[in-house]
1. To test your reading of the models, identify which of 1, 2 gives 21.8, 70 for Rg and Dmax of the Cα atoms in Å, for residues 93-244 alone when calculated.
2. Tell me which structure, out of 1, 2, gives 19.2 once mean count of other Cβ atoms within 10 Å over residues 149-156 is calculated.
3. Quick check on the output: 4.8 is distance in nm of label points 7 Å out along Cα→Cβ at positions 157 and 285, derived from one of 1, 2. Which one produced it?
4. For structures 1, 2, calculate mean projected area of the Cα convex hull in nm² and state which one comes out highest.
5. Which structure, out of 1, 2, was helix-only ellipticity at 222 nm (-39500 (n - 2.57) for each DSSP H run of 4 or more, over all residues; to 500) calculated from, if the result is -15000?
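Bear in mind these aren't lab numbers, they're just calculated from the coordinates by the rules spelled out. Quick caveat: nothing in here was measured; it's all calculated off a predicted structure. Cβ atoms are built from the backbone, for glycine too; each structure is taken alone.
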Structure 1
Amino acid sequence: MKPKTFMLIAGEASGDLLAAELVAALRAQSPDATFFGAGGPKMSAAGMELAFDLTQNAVTGITDILKNVFKFRRLFNQLLALAIERKPDVIIGVDYGGFNLRFGHAVKEHVRNHPGAWNPKIVQFVSPQVWGSRPWRANKLAADYDLLLSIFPFEKDWYAKRVPQLRVVFVGHPMVNRFAMEDGSRKMEVGVKNPPIVLLLPGSRRGELQKHLPPMLGALKLIQEKLPAAKAKMVLPDESLAKTVSLELKFAKKIESLFGLQEIFPNLEIQIGNLPKALAEADVAIASTGTVTMECAFFGLPTVTLYILSWLNYQIGIRILTSKWLTMPNILADEVVYPEFLQYDATPENLSRAALELLQDESRRTKIKSQLAGIVASLGEPGAANRAATAVLSLFNNS
């Protein structure tokens, strides 16, 4: 097989890591391959030529997309021109479904309009959540994509019933490989430490932080009123988000001091990165309904989840959502494992009440940990990136 050229596109921090792992796995199986595209620092560190850092442009909801429509159009067109110029053998979209599905379609449209010049394989790594909203997008995937790499076990059957012509390969969840060497001794421990540790995980986007920080901090204050010795930690992915939280806490404490108010915001340790250690040590988490809920599940951590959108984004969301939950462990179990509070239900009172129950109800903790063990067992063995690389390269077995 002649050396291949791969173009990868990832637009979020989680996709940046996933793509970097895939680049490493592809290079191990195809040492002469070359890689370019758009993503983040982890993809660059893995040896991919980065046109620009797309992860700095992560947004939440349709209104944020509309506010930045011209910027995204410019970046989209820049990447499309780059693809047409360099003509990679494979284009791999990594998560970031809204952008990547349109990109894959645009490439295929170019190929259809210029037959014979170039016809790359189009791959999507991580299925868009078409089973949760707008299921008609499965037809677009089937029309434009050569391969879909799935990380959740139910997705292959879901697609097979609707678009059997789409090739779907379940490669397993990459989280299993990342945490395979972690100490799992606390996963099934039901007891709570004294003092308990509460972990806050508000999200990896600034918009999520702005929406989730107030109810999370309010919930933490109520928890510490009931359990004064409880410790609290917030883990954030980068320095800029940590500075945002620190500034807001300092401002709040200054207002309290100036007006002689009773302390509103509780003491809180802010940590950048090293999430696995924090997950292993915590007794309960309050987290946004994103990728991090699966990491909480892997560590057997009882968790309360929330998500808040702007009013307009929420009105749009409730009209297109077909899934009963946003929290992935709940979706995988097809029942409530993690208490989930969305929009107006995500109040400090609701979050704190659910978190206290998870701290104080031993039978509830036992049940949740058992449910989480079953969920994690369904995610496959370590080696997702290697299996994904093998599936991508198999597209050329007959070439």
Structure 2
Amino acid sequence: MKKESYMMSHGYNPEWSEGSVKPPIFQTSTFVFKNAAEGKRFFEVAYGKSTLNKDEQLGLIYSRINNPNMEILEERLSILEDSEDAAAFESGMSAISTTMLAYVKPGDTILFSNPTYGGTHSFAHNFLSNIGVNIISFHSDSTFDEIIKKLENGNLDKSLKMIYVETPANPTNALIDLDLVKKIKERFFKKYGNEIVTVVDNTYLGPIWQNPLKFGADVVCYSATKFLNGHSDVIAGAIMGSKEKVSKVKNLRTFLGSMIAPYTAWLLTRSLETLHVRMQYQLENTVRIVDFLSKNGKIKKVFYPGLKSMGKRQLKIYNNQCVAGGAMIGFEVKGNENSAFKVLNSLKLIKLAVSLGSNESLAQHPHSMTHCDVPDDVKKKIGISDGLIRLSVGIENSDDIINDLSQALSKI
């Protein structure tokens, strides 16, 4: 079966819950063991003192470790991503931060793409760097030789333990070449033999329009708050990858307590059932809106994957690793912050709010809002100008979205 069909019922049997066609909410903190020996066995496996035998499954212990709602969600996320395993979290940032903390320690180096979501940027450049993790940045125009030289000149090539990329980048839609990332990892593994984990934030396009695991990525992470949920009513995060890579993150999640709650997992499982329908409709809307913005005289530049105006290299990367451009648009208005604010304040249908990927269209000002913590010189270098607006396209009628943008742009 196709993913969207198989995922709809996987991981749950109605006979387990009085014939309920949908999984109930298992709002419980703990689970009863049949006997003491069973409890002992479950804990041996959960704490790594033993491994599961063939066809053996880890039983339910405590909702910080496992819960039926969390397990059903994780199994369905794995199907959507074509991964061996998945781990669900209470937020996108808890998924990202737990993954980083599971694989790096003071003295290690992370090769980090720019731009990224503001929260990710702040966690890496403030918290991780303050505890002694080296953060080396690169951007979509960086070449293989430039990146290698940057690492080797700083004597950080031996300590490289993680390559973290967000593609398309938030908010410029710049694509990072996943083949290039794989090439960098292979070079240093051959040279020093050190394990390097590649992590890709796939929030903008995944799991439908891009699959980084097929390009050699080890872990894919999401703010599940966004497209995976799509209703602006849940905060959640997720990672997917091999059982080996995900299990290390799950172990740390158990002790940090950043697992997803049963009700949140239930809501997100519900949302996954309409994921393909929502994202397909949002894509159709977005293609029309990109065409409108590209022809509007008040716009300096439109940032969207697959546009020729993004440059030959970007177009080549897009054709190689993306199925479609998604539902996120960046566009720079003529003028400065005042012009951008005029447009944002004049919107009637589109809501002025951060977040993205929801049923309703949302617009915000990255320079002063989501990416306010990024230094101004870095923002200038990576294309986050004070005239840039980020638009998340919803499922309203595309004509109405275009009319709203048109009247708002007429104010400048």
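1. Structure 1 accounts for this read-out.
2. Of the options listed, only 1 reproduces it.
3. Computing distance in nm of label points 7 Å out along Cα→Cβ at positions 157 and 285 on every structure in 1, 2 gives 4.8 only for 2.
4. That would be structure 2.
5. This value belongs to structure 1.
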